[in-house]
1. Given 2.4 as the derived value for distance in nm of label points 7 Å out along Cα→Cβ at positions 45 and 61, which of the supplied structures I, II does it correspond to?
2. Taking distance in nm of label points 7 Å out along Cα→Cβ at positions 29 and 53 as the criterion, which structure among I, II has the greatest value?
3. Suppose helix-only ellipticity at 222 nm (-39500 (n - 2.57) for each DSSP H run of 4 or more, over all residues; to 500) works out to -30000; of I, II, which structure was it derived from?
4. Which of I, II yields 1.13 for Cα Rg over 2.2 N^0.38 Å, as computed?
5. Can you tell which of I, II yields 43 when relative contact order in percent (Cα under 8 Å, 6 or more apart) is derived from it?
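No lab work stands behind these numbers, since they all come straight from the coordinates. What you are looking at is a predicted structure, and each value in this text was computed from that prediction instead of being measured. Cβ atoms are built from the backbone, for glycine too; each structure is taken alone.
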Structure I
Amino acid sequence: MDSAGGTQAAVIESLSYTLAAILLYVVSDWLLQRAELAAARRFKHRNVIFFFILLGLSLAAFWIIGMFQVPV
């Protein structure tokens with residue numbers, strides 16, 4: 001692959017991970033809010049719960065993105 005193709009692949013990879021991270025942040029926040037609404041209260045350690053929601057979704061999403069990456 002020429003250097004232009006490698007650069008383009010790197011840009012696409014960076015964009016895919018960045019867009020996934022933004023989407024995961026929004027989805028994690030939404031899920032936490034829905035859980036608090038279902039419980040009818042705000043959770044005491046909501047930042048820890050948010051972290052674990054985000055961590056689980058991130059691991060799954062980045063694994064899926066990695067499956068579609070072409071080795072360089």
Structure II
Amino acid sequence: MTLGRAALVYFLPTARITEVRGVPHTIERVGRQLTLLPLLHPAVAFRDPELKTALKQDFAKIPELLALVQRAA
């Protein structure tokens with residue numbers, strides 16, 4: 001999981017958090033396949049209450065993604 005834009009651009013330098021949030025991405029880093037789930041930073045809910053629902057929806061995807069990754073390992 002990446003929380004916010006700063007963490008996201010380390011892995012996906014040209015990505016925009018508002019466009020890729022909540023969508024798993026598989027990348028290769030140091031010879032390993034990594035699955036990322038870009039998430040809005042939780043502080044965004046304080047600045048823009050309308051994004052609180054999106055934030056909750058994205059965080060709700062974490063358990064399912066973790067289960068998929070564990071089965072693949």
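1. Details: I: 2.4; II: 1.7.
Derived from I, not from the others.
2. Values: I: 1.1; II: 3.2.
Top value of distance in nm of label points 7 Å out along Cα→Cβ at positions 29 and 53 goes to structure II.
3. Working: I: -30000; II: -12500.
The read-out comes from structure I.
4. Details: I: 1.49; II: 1.13.
That value comes from structure II.
5. On the way: I: 43; II: 29.
Computing relative contact order in percent (Cα under 8 Å, 6 or more apart) on every structure in I, II gives 43 only for I.
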